[in-house]
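Take a look at the structures listed below.
Derivation of every value follows stated rules applied to the coordinates shown; laboratory data play no part. Everything numeric here is computed off the predicted structure, so don't read it as measured data. Cβ atoms are built from the backbone, for glycine too; each structure is taken alone.
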Structure 1
Amino acid sequence: MARRWTLAIVTATCGVVVLVAQLRAGLPVVGGVEFLIFLVLALLLSPWAFPRSVGAAMAQRASAADGQPIVYWRPGCRYCLHLRFSLGRLARRAHWVDIWHDPAGAAAVRAITGGNETVPTVVLGGQAVVNPDRAWLRERLRPS
């Protein structure tokens, strides 16, 4: 669980260090702005930037029932973050599996990618796509 938050915590801690340094230098406004920038980055690198993750088994059952894709991801992955924000509200329609939180999800990705944990990996209708084209995924998430 802590592994999921490591990058966000380190980023926020760096923000605190920068804030203290700027306060000691007599620059509270600069320190405050820089601290806010670090907090925004920490939020983007945290699991909170993504829709609620489910386990791989639950995602597979749900995907079989509703036909929506499964997106395997991990916190701190810039490609996952880029994919997530390019999807906008449509991201909520997919089933998101955090491979750092779910060992079965990590195993599923390794099986797809030949032993690597390359994310984002999307599975839809038995077809797996590693680092998918955002337009392709958006099209599949749009309501019919």
Structure 2
Amino acid sequence: MRNISQPAALMFSVLKWGILFVVSLGLVLFFLLWLMLSSLGETTVYTEQNLWDYHSLTQDAIAQAPRITANYHFEFHNGDGYPSTNSIIFENARNVEALRDYLKSMGYQRDQSLTYGAEEWHRPGVPEANTFSIDYDPKTRQATLSMTL
């Protein structure tokens, strides 16, 4: 068996660990890219008890929205070619006035030009601001506050 000099052994060790690092990094990046792309266009439904989804998907404005009922959940729809949305959906809601007051407190105004469908809320003079909508179905008593990102 042939003896390898000490500098050559050191270089071989550095090369071995460098290749291992590059391969490991490549696998991690591939996994993260696959994870991101696999959820495109899908809706994630979750509650505050699902800590990972709640803290990674919920926008601050949605997380801080007033809780108008005790029964609610969140949804995040990752836009596939269109903007993503984050929503909080309330069951058995009787009144959405607290949601309107919340949006007003953040400087948003209701778009009065829309006469049907969900209420659209915009921040005047700030075109890059997110858009909010409030949708209420009196038959099912389901209220939704959504934020378009």
Structure 3
Amino acid sequence: MNSMNDGTSARAQMEEELEQFLVFQCDALQVGVRVDCVVETLINQSITSLPMLPNYVCGIINLRGEVVPVVSVRLRLGKPSAEEKSIIVLNISGTQLGILVDRVDQMVKLPRSSILPMPSTNRQKLMCGMSSLPSGGTMLELDSAALLEN
């Protein structure tokens, strides 16, 4: 009976060490956002434009009666504009924000130890980490809180 409990606790400890990410495509980059921030994903949602906002703020959406601002990750990263079709709605410290991305790719669980900090020479302020993906390639971790900053 003890060996069964030991196996269960070892399995639980192993799962605790994993971080889950929703990976999306932005230009040629694979970017991940922690799943605990994700509210939902939307496809081909109508966005209402607003005047006098930075170019990366696409506008707002009505999400079940709540007004949610939408930011283009592509434009926020300084990439050329393109037809972005998916919106990932995030809850960042109680504030809902939609991020417009090229497409949502996959959910992945990565060992916490595999997520490395961004190199200090990197001037990309929206990314806070990076990791190799099991399917190949590298995922950059989106710093969701930085999206709310100017």
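By the measure FRET efficiency 1/(1 + (r/R0)^6) of positions 44 and 116 (r between Cβ atoms, R0 = 25 Å, to 0.05), tell me the structure among 1, 2, 3 with the highest figure.
1
Can you say which of 1, 2, 3 returns -17500 when helix-only ellipticity at 222 nm (-39500 (n - 2.57) for each DSSP H run of 4 or more, over all residues; to 500) is computed?
On the way: 1: -17500; 2: -11500; 3: -4000.
Value -17500 for helix-only ellipticity at 222 nm (-39500 (n - 2.57) for each DSSP H run of 4 or more, over all residues; to 500) corresponds to 1 out of 1, 2, 3.
Supply the structure label, taken from 1, 2, 3, corresponding to P(r) over Cα pairs in 10 Å bins from 0, in percent with the calculated value 10, 38, 31, 13, 6, 2, 0. Walk me through the numbers on the way to the answer.
On the way: 1: 12, 37, 27, 14, 8, 2; 2: 10, 29, 25, 11, 8, 7, 5, 3, 1; 3: 10, 38, 31, 13, 6, 2, 0.
The read-out comes from structure 3.
Quick check for you: by distance in nm of label points 7 Å out along Cα→Cβ at positions 52 and 132, which of 1, 2, 3 is greatest? All intermediate terms of the calculation are to be shown ahead of the outcome.
Numbers: 1: 2.2; 2: 3.0; 3: 5.2.
With respect to distance in nm of label points 7 Å out along Cα→Cβ at positions 52 and 132, the highest-scoring structure among 1, 2, 3 is 3.
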